[in-house]
1. Suppose you compute distance in nm of label points 7 Å out along Cα→Cβ at positions 195 and 243 for every structure in P, Q, R: which one lands on 2.5?
2. I have 157 for volume of the Cα convex hull per residue in Å³, calculated from one of the structures P, Q, R. Which structure is it?
Structure P
Amino acid sequence: MITSSLNAFAKSAIMTSLLALGAAAMAQDLPGKGVKVQPLQSSVAEETFQTLLVSRALEKLGYDVQPIKEIEYATAYVAIANGDGTLIAANWVPLHDDFYKNAGGDAKLWRKGTYSTNALQGYLIDKKTADQYKITSIAQLKDPKIAKLFDTDGDGKADLTGCNPGWGCEAVINHQIQAYKLNDSVRHVQGSYAALMADTISRYRDGKPVLYYTWTPYWVSGVLKPGTDVTWLEVPFSSLPGEQSGTSTKLANGKDYGFVPNTQHIVANKAFADANPAAAKLFELMKLPVGDINAQNLRMRDGEASQTDIARHVDGWIKGHQKTFDGWIQQATAAAK
């Protein structure tokens, strides 16, 4: 019996050792082993979901992924180009084209594949005011009587809830206010967008007129629903600054809301992507439906906004799309061989 017990113990020890060796061998085979990755994102907390999903996939490939660092867009692209950051998962095309070009473009940055599609932007007002005064275009705000409807500080100008300083949309809004000759009747209100929109939504709920810029994917359109609560304003003609100059913003249905539909991409340091074909392949493959981003962002708006909550949302998305996620990892791993 003693011999039998010893034999059983020996077999168990051998199996444990083999499993440990197997795990070690698998770890050695992971393409990202020993490679540090630094993801970056802007101050938009809702970008954490899509950024953390990329981090989770990189970790699965063995990369040593650091906690996400918050940095504004223009600085983020320069940091990635210089190797001080590895990637950003919220590159908007064409909205961020100037940031991309100014940081060195394709010579220093890497971008392939499309992470998310059909990101829309534009100006909206509450539907009650739109219907009452027959407002369909932002150009109508040149009329002092119309502009005064949206005046929140008593200066006679319409107060447009707009973009944080340094965001790509800031340049577009400021350019369009000039182009549509709205300087004397519209004020671009800037600061913390989330705080400004909270105030805008409060005004709407008090029955007051509201005028604001927003984009999708984001939670705002889940609270103020276009077509039901608010309505998009058209622009009198297409007009964009910088790299987007000359681009038509008119949609296939003839409507023109002043912004072209954007796509979102993962942008990485070019040297990193060249040296890490597994990560590059992953970035090229990953796709996240805009509806999934909107749904998660609304959960944040409804109170599930802690880092623990967002991590749970990411893990839940992976579990619900396990076959897709595993497919990314398999193809990325194969690209390294």
Structure Q
Amino acid sequence: MNLLVTGGAGFIGSNLIRHVIDHPGLTRLVNLDCLTYAGHPVNLRAVENHPRYAFERVDLRDAARVLRVVRDHAITHVLHLAAESHVDRSISGPADFITTNVVGTFNLLEACRACWLGPGKRVAPHRFHHVSTDEVYGSLGPEGYFTESTSYAPNSPYSASKASSDLLVRAYQHTYGMATVVTNCSNNYGPYQFPEKLIPVVIQSVRERRPIPVYGDGMNVRDWLYVEDHCGALWEVLTRGRDGETYNIGGHNEWANLRIVELICDLVDEFAPELGGGSRGLITFVKDRPGHDRRYAIDAGKIAAELGWRPAHRFEDGIRKTVRWYLDNQEWARTVRTPVA
């Protein structure tokens, strides 16, 4: 297997690379990343000198360079994680989400089609694994779960761009016979997440004694998935999933945003009493964001039944590890905020 990981310098991608780099079934791992604000080489210092590892600083929107990477490295498998992913940014500036998540995915599919399925060519085996989100399904009421047959109903420019790329991957399976799989995951958390998403924002705000912004009434519910559990699921689907299938990956951990914020405040008070305690007093309610989905929850029964995967972390355990990691890695937090030249 010559594996291409896109977005490998980001949060999930860097955790994934560390998770799979020593797997005996892997010959070569190529990380394609253009190093936007959310991707940083510091995330991959542990593997940068690994004999199987190669880095290509390439933007998915550059079709010619994407084709060159797939061809020159004789890529046989793709784990496509690269995406603009922050909902707030998609609301204020949707253009990058369309060009990266939709056009970029198209360019990668076309590169793989040319190298795997072009005239006189057929790489076998090959696989294109597209990593997506549960946000493509829209919003749930107080009951029920997203399944692989739930209709798409995206409510933000971000989720609409991911739904579009999901459907492109499906089309390449059905039209060209490309071996593809799609996974839709719930909210990830854990080490190396850029400090703009809820959990690292709260941890840093508490540590720096800044107000903690909470949208609306704080009772929007998400299903939380520890990033190491997600990486294990991605490898299982890449290597053992059925062609043309979609697999939902969830953590079975539904928590309201306000409850998470309160728990993080309590954990920082426990781990860092020198900060003065009373961190719940920093919570500040702010105007809800436009189109804020009320609840997401994943039914991960299919991946459990077919591939035997189940999350190993309860949220209460994973969040303790996560808070401890951020408090112990403040130099990392400062470094990733510095743009890469």
Structure R
Amino acid sequence: MPGEAPYARLTPDAVVDAVESLGMACDGRLLALNSYENRVYRVGIEGAPPLVAKFYRPARWSDAAIEEEHAFALELAQAELSVVAPLAFDGRTLLRHEGFRFALFPCQGGHAPELGDADTLRQLGRTLARLHVVGAQRRFSHRPVLDVRRFGHEPLRDLLASGQVPEPLRENFHRLGEALLLRVEHAFAQAAPFATLRLHGDCHSGNILWREGVAHFVDLDDCLAGPAIQDLWMFLSGSREEQRMQLEHLLEGYAQFRDFDWSERRLIEPLRALRLLHYHAWIARRWHDPAFPHAFPWFAQARHWEEVLRQIQEQIAALECEP
């Protein structure tokens, strides 16, 4: 099923049939939620609250990797963290219907957190520290490890091979990309040794639903092993001084439940550089999916790649500064 349109057969009727195969009756209300990697729907259920149905992209993760994601979410929920964990049916959270793998989740309301508020950042820091306490208790066996090869060198290679980088910019893109990764490797070596633990992995405001002062974490689809700072740095934005203050607020809350290794500050800009390459490689790898050209039309424009080159140069400069 990993063809040119991996979700071509996932019609509204197929979504309803998958949910009803578990013994529930849908009420006809079906709303597609914002998701590109997977397909996610809010499904109305007769006589009960709506559920969220997540259909996993074919061939992306092994069954074992998805089940490990689900087990981590359930473990966090058992530790009384507000994580939207999958529902089990006959002891199974990874479900199948007509060749698709899917899971059902409770429908959680909320809005993005206000990252300009110091109290919100402290609360996020406290919650992430509790998440990391659980994350440090055991290891992943089937999830990826955040390293420069998987999140830097492989994305750069795939971007250069994709045909998406305009030919006049390709040589410069290759040269600057290699220069960037050389500095990222140096920064990782300077920060070593640092502890790795199970992380949310894609911890940004879009994956947090804020409600009544509580952060509800959703979408552990990218959970992985890595340094704690990976779950913190994406909340930082603005000038260096603004980011310094934001990080102080986060760590003020974090320190209430877990010690933070301050040497990991050296990884903030390297991780930002890896995300820049990995994000663009993700779009390039999915370009055959009709949803991607529709959602990211700027990806095929030369001026966008000129902007990416500028961002790479800025990251090279940032990596030459003190954390």
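1. Details: P: 3.1; Q: 4.7; R: 2.5.
Here the read-out was taken from R.
2. Values: P: 157; Q: 130; R: 139.
Going label by label, the one that fits is P.
Throughout, read-outs are computed from the coordinates displayed, never taken from laboratory work. The structure displayed is predicted, hence computed values, not measured ones. Cβ atoms are built from the backbone, for glycine too; each structure is taken alone.
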